[in-house]
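A.B. asks: Following this line, the structures themselves.
FYI, it's all coordinate maths here, none of it is from the lab. What you are looking at is a predicted structure, and each value in this text was computed from that prediction instead of being measured. Cβ atoms are built from the backbone, for glycine too; each structure is taken alone.
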Structure 1
Amino acid sequence: MSVFDTLQERGIIKQASDFNAARELLANETVTFYSGFDPTADSLTAGHFVPLMAMAHLQRAGHKPIALIGGGTAFVGDTTDRSDMRPMMSRETIEYNVACIKKQLAKFLDFESPDNGAIMVDNADWLLQLQYIPFIREYGVHFSVNKMLTADVYRRRFETGLTFFEFNYQIMQAYDYLELFRRYGCKLQIGGDDQWSNILAGVDLIRRATRESVECLTIRLLLTSGGKKMGKTQAGAVWLDPNKTSPHEFYQYWRNVDDADVIETLKLLTFVPMNEINDMSMLTGSELNKAKELLAFEVTKLVHGQSEAIAAQETARSLFGGGVGDSSIPATTIGQWELNGMNIIGLLERAKLIASRGEGRRLIQQGGLRVNDVKVDSHELLITPDHFINGKLLIQKGKKVFHKVVIE
């Protein structure tokens, strides 16, 4: 099976400039390919996970990855999925974010291989050197404003306003592909499916500017079966940085995915063989917990290493599976009917963990409360049956106080 077929079988590929041409390209030569990451934060999130896995699959098949960091495009900001203009960042902030992201990419890509080792580039190296008039004169003629205005990424912004500043983003991203084609012979770009218009613009620019053919693939977004983005919690995004999302919290997020999503997520985010995943697709009910444990362990191992994955798994089994140490944790039993409208402060009172509601609010404001290893950021957090794992919910107050809530 070719790597293209592998990506298709696992549901990773969404669209392609030409499916047959892309398949033949990957089958007939060692391809240099790239994917871009804008440094809008000092960490990647779970939303970057699928493109990273696609890059890893391609490199394992012998192809050469380029990880492009958008140190230049970050000065403009991607308009995708935005209802307003992104806040402008200083060069110092962008450079700091770039350095942080480079460390995380190394967990997925091999930068040491003498044959197809990955390389990192920063588009600031060429974009910040461009002269406006020569650039627009040479490359602006290849872009149709009418065509650009039909792109979803721009059309959605018409009601709230789209600046000419942001309008340049697609041209800059297309130019990145041209620059990598000329410098490294890059013939394939991959990226999230919400980038389709921008990615396709790069293919078109290379054809117009050089009369050469290159290809692109868009990658399926990480969505639930209901169409909502995965990688969000009550506390915000699920980060790949352990200082933003702890390994235990990271593990627990994937351990708690919905039954309807676990099999597809195993296909997208792990290297578990497809025959094993297909066998797990036959599991139902509580047996699906085996698949969820495997998913949580594999993704945590990828991002944080095997030792952290083992520790997170052992902690989860101990606290929620009746393992060693579970019986030593103080517990409060409540009826499910009590959860109707109960917020976290009410639960703390019910478990007698606070002397007053004011104490509870101060505890949360100071970052001293966690539920199922997820930091609580709001005293208005509503507690629902979804918070209970195998009928149990774990509260951590400060560093040493643990309390288990069991639902009847």
Structure 2
Amino acid sequence: MYKKTELNNGLTLVTNHMTNMESMAIGIWIRTGSRNEDEKNSGVSHFLEHMLFKGTPSRSCRKLKEEIEGRGGSLNGFTSEEVSCFLAKVSFKHQDIALEILSDMVLNASIDEKELERERGVIIEEIKMYQDLPNHHVHDMLAEIMWPGNSLGFPVAGSIDSTGSILRKDIVQYRNTNYIPENIVIVLCGNLDHGAIESRLKKIFTGAIKGKIKPVEPFCNNQSKPRMKILCKDTKQAHLCIGLHSFGKNHKDRFALGILHIILGANMSSRLFENIREKKGLAYEIGAEVKRYNETGAFVVHAGTEHKKAREAIVCILKELKGIKEKYVTAGELKRAKEFFKVQLLMALEDTVEHMLWLGDYATSLNKLPDREGIIKKVESVTVDDIKRVSQSIFNSSDLNIAVIGELEDREQREIEKELVL
């Protein structure tokens, strides 16, 4: 049973009492990420995430980890475009200390100058690692051409230059501005007592600083023709990403888009996997994903193929996108996709961490709790007309973006440019 309480200081508590579960998942979510940055401080959200694990006045870096891992648990964190999250999975018997540890990190991280300089080097190596992974770096290239001039186009980890120039005062200021109670959602899933947790949080967050939240710059899509960016690099494969603008998290067609995604590229029975890999042998790895932000989003297809087959792979992928917007999907495809959506959701919600991430995403991004039964009903109500209408609204040449990393000759690049039609 889900419960939600907003404390007097603005902090939101969400719990899900999962009886008889040994594990307990706890997440502290902050409504801030790379979208809250500019070109100068790009990567500061991610830098701050790293620094929260480096110790507080009462606990060293090692002590923070030992408090959780010494009790059989795990400690982690992540930063995305719109949120930052710090989470722990522990036995329900250790929920109090886990909540205390996470809260201590979020409220009291020391951000020591020497630790900061050491971690700066670690993050720069992390950025270099991603740049050396073409199947990862090509996604950053796609974001850059899809969201030009907007922070959505920045790498979440920042650049080497921006990371190298961020100072301690910049990180402290960023934390004081964004890590404030009204910007925080705390989610717990497991064997718990909502009232007892609420009482603990009132004590822990007493005296937490107030701040002023800076609104993010909304994205306005003014793309009018296809865009392509190619990085010529000595790689074993050509790695490509095809992206088209879609809509935000709360859009009325989000469930139809989810089903469209499954039919096209979410599993091994999808059209892209079947036609591009199984029938044509053009790629080992191929799939699709939907990126969802508050007011916008993207439908992305990614694949790796032989350099000489990159053009053919792109043409075949575009053919699949064009085909699904011109002809109705079959009743069998629609039924299988709906069942995949429902069962994947229900199986994920058996896990305390997955359930916590699901609740946290809704509560942080949409400021509401999900209705599982309502979601399943909306998925069931998706029709073949909905799939066709949504695909026609998204899959258009004017919104087409392609990023490629590999050894492509100028002739091959010009040939690809001629094929950018949906």
Structure 3
Amino acid sequence: MKVAGIIAEYNPLHNGHAYHIRKVKELTKADYVIVVMSGNFTQRGIPALMDKYSRAKMALKAGADLVLELPLCYSSGSAEYFASGAVALLDKLGMVDCICFGSECADIRILTEIADILIDKEDLLSEQIRAHMKQGLTYPQARAQAIGALIPNAYAHVDAMSYPNNILGFEYIKALKRRNSTIVPYTNQRIGSGYHDRMVTDGMSSALSIRQSLLENNSLEMLETSVPDYVFTAMQKNYGKSFPVYHDDISSILKYKLLLEESKGYTEYLDISEDFSAKIAKNLKKYRNFTQFCELLKSKDITYARVSRCLLHILLNLKKENLEKYVANDYIFYARILGIQKDATELSSAMKEKSSIPIISKLADAKKNLSPLGMEMLESDILAAHIYDSIVAEKFNAKPTNEFTREIVTE
């Protein structure tokens, strides 16, 4: 039995994602595909357009055999933490042979050479990045220049670092190498619109362009050719009832949290320095909504995406000391199932036999199976789910849901 892993957000799942799942099976000859997927909040520091159970259902319909939730502290983290947490989860299952990710360069050699430099020259890189940033470069620009100086004939490597899926790719490889994992990385060419493209196109639109189209047009009409039929059907069924959830839907609750903690500052939360904490407090009276505040706070040193992650960490109570404990204790303490194919019994049995961490299928059983640190991590995920569900209930005048009563999605 060969098992391939995919790390994803599916926010939402579109034609390019469905193509990738098919391509993974073709490229790796895998019998089963396990997806590690973000929950209700994503790496951009925003709520997911649709809830995690709906997205898990879509992943199963697209051909995934099992969908596991990536814990919140990693799903809302930087590319490095996002990759490290997801790779640790797949590695601890003890049965994953390979991971496959889409990338713009589609060259595993280039991505591996970047990963090697990031590992082998970590201290020197940090020093050079700081020097470049003092000269006015952004962090991504500074890191690309620093790496380019360390690799002979590095044009292709520097170019690769300009694209988000490449960045995640070499972070996945770096995480595998640091774990001495036996999981083999594969990459295939990312097709269709670019990650940052905001215009919907026929067939292969980016997730960002789909979200942007929904926000600007307040209609599903333009999306029918950009997503698989089963995704569009689910969107039609749930539109205005539980979806779409946008960035600014967290505006009021975030402002409340920022005001509540203004006097003590925000330095206890992930990614937030003393200077940035002071900047938040200084500008709080100018707060109108989440998007506007992110634009106000961003700078050359701190990108919009990092600002949004920082604010989300405050909202969801994600603290530095917690992440430090998790990393020090090898990142991951359980595998929580969101969805599984009904006929994946061989996969399910093998996972239970080989996994070095507990498999969580019912929250009610978690406490007796998890360590205190594992329960702390899981409780953070549960809190985030309840916050997301509260936002949905208020926005759509819907009945609130309880994470403890949600069942695994099957297909």
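A.B. asks: State the single structure among 1, 2, 3 that was used to calculate P(r) over Cα pairs in 10 Å bins from 0, in percent, giving 4, 20, 28, 26, 16, 5, 0.
C.D. replies: Going through each structure in turn, the value belongs to 2.
A.B. asks: Hey, another quick one. Using percent of Cα pairs over 27 Å apart, for residues 61-284 alone, single out the structure from 1, 2, 3 with the greatest value.
C.D. replies: Largest value of percent of Cα pairs over 27 Å apart, for residues 61-284 alone: 2.
A.B. asks: Then there is this: Starting from the value 0.8: which structure in 1, 2, 3 was distance in nm of label points 7 Å out along Cα→Cβ at positions 173 and 189 calculated from?
C.D. replies: Source structure for this number: 1.
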